[in-house]
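**Student:** Next up: the structures, one after another.
Rule-based calculations on the coordinates, nothing more; no lab input. As the structure is a computational prediction, the values presented were derived from the model and not from experiment. Cβ atoms are built from the backbone, for glycine too; each structure is taken alone.
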Structure P
Amino acid sequence: MPRAIKAELPPFVYPIDPKLHLVCGIDEAGRGPLMGNVTAACVVLDPKKSIPGLNDSKKLSEKKREQLYELIVRDALAFGIGECSPREIDDLNILNAALLAMRRAYENMDLACQLMLVDGNKVPPGLTVLAQAVVKGDARVPEIAAASILAKVTRDRELYQLDRQYPQYGFARHKGYPTAAHLAALEHLPLLDCYRKSYGPVREILQRRAKV
């Protein structure tokens, strides 16, 4: 039986020229983990300063992400970071919290743009800028790729700081994701305030402990 051919992503066509207009890209990191903030970044690239190697942050090594982070911060026209806390995630749900973090990232950038390109299929509500969702945008749009790198590195750095405070939880290794080692550690460790209590594994632990 012939193997299916994987369709390549179509090239993205900008509705306006990013060399003539301010176009920002936006992406987030941290939807899946059991703990920590969901972090979004917004970036306006400088058309006069090329940053080679931009790509979806998940396809880059940690060393490469760190290198690109420094280049983006140095050479971008503007960037902003926005976050939502675990409590906000529990109150709003992760989708709404991620969209709110995106809006905060744009607002914190403090630069009005003509167009926002958002990774995925939804755009944040309440924007003052025209926004367009781009499926797989982190692999198709340099501005979104740059935002994905800033968001990922920012969140990872926060987890390394938490790991120094609470080394027994292993945050630097699993980055908050529900790995077997992470879940095993939670069976005998307290649930810190950084945990998302609405997430299934955390909620189940809390329910079991409430019965004891």
Structure Q
Amino acid sequence: MCAADQRQILVETARALTRGRTGNLSVRSGAGFLITPSGIPNESLQPDQVVFMALEGSCPGEQLKPSSEWRFHRDLYLQRYDIGAIIHTHSTYATVLACLRKPIPAFHYMVADAGGEDIRCAEYATFGTQALSDNIITAMQDRKACLMANHGMLAVGDDLAEALERAQLVEELAKQYVLALQTGDPVILSSQEMAVNLEKFKRYGKQNEEN
């Protein structure tokens, strides 16, 4: 896919994700990645405002400033070759749990979509810092999503469509977990059962393979 198409898809995804200036998203592109700029509301974002960053963190040419949280985007792309796109958002229920510093345990088998038997909560650090990026890298080990303490959540995918779908799923799981906690004590699936689910998720959605 050419960079112009990626820019358009990134803008459309940003508009579908949230209004205002909160959150950020990126997609791997060539020798670097495209990322939303700092301070531009998603609803008014234009493709030519999307920022290209090299993997060492530079922004060649005359461009807008990238999102202040570009560091964890860069570091995830550098360390995880399986990641093609990243979405960070302050969605309501995921942020509620993040502010409580609660991970999402295996109360539902769909937690396996995030790559493990829970969705971890990264330790708190000031937004836009290298410390925050380091904490996210730790929480994302062998995972495709995490919460961010007192901040929000993050999800990754092969492309922006998959990352968006996963971010929406994590928000739905967070909502279900919050409601379950209000009702009683959710029953947590065992590690053995989650191992079965994780194996099944490797083939989930692939039409030429049995689930």
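**Student:** Assign the value 0.15, calculated as FRET efficiency 1/(1 + (r/R0)^6) of positions 21 and 117 (r between Cβ atoms, R0 = 25 Å, to 0.05), to the correct structure from P, Q.
**Tutor:** That value comes from structure Q.
**Student:** Let me ask another. Could you figure out which one of P, Q the value 0.55 for FRET efficiency 1/(1 + (r/R0)^6) of positions 37 and 141 (r between Cβ atoms, R0 = 30 Å, to 0.05) was computed from?
**Tutor:** Numbers: P: 0.80; Q: 0.55.
Traced to structure Q.
**Student:** Work out distance in nm of label points 7 Å out along Cα→Cβ at positions 149 and 197 for each of structures P, Q, then name the structure with the largest result.
**Tutor:** Values: P: 3.9; Q: 2.5.
Answer by largest value of distance in nm of label points 7 Å out along Cα→Cβ at positions 149 and 197: P.
**Student:** Using volume of the Cα convex hull per residue in Å³, single out the structure from P, Q with the greatest value.
**Tutor:** P
**Student:** Next question, about the same structure. Thinking of P, Q, which structure, once relative contact order in percent (Cα under 8 Å, 6 or more apart) is computed, gives back 19? Let's see the in-between values first.
**Tutor:** Details: P: 28; Q: 19.
Structure of origin is Q.
**Student:** To continue, here is another question. Given a computed value of 3.1 for distance in nm of label points 7 Å out along Cα→Cβ at positions 61 and 125, which structure among P, Q does it belong to?
**Tutor:** Q
**Student:** For structures P, Q, which has the highest computed value of mean count of other Cβ atoms within 10 Å over residues 69-76?
**Tutor:** Numbers: P: 15.6; Q: 23.0.
Largest one: structure Q.
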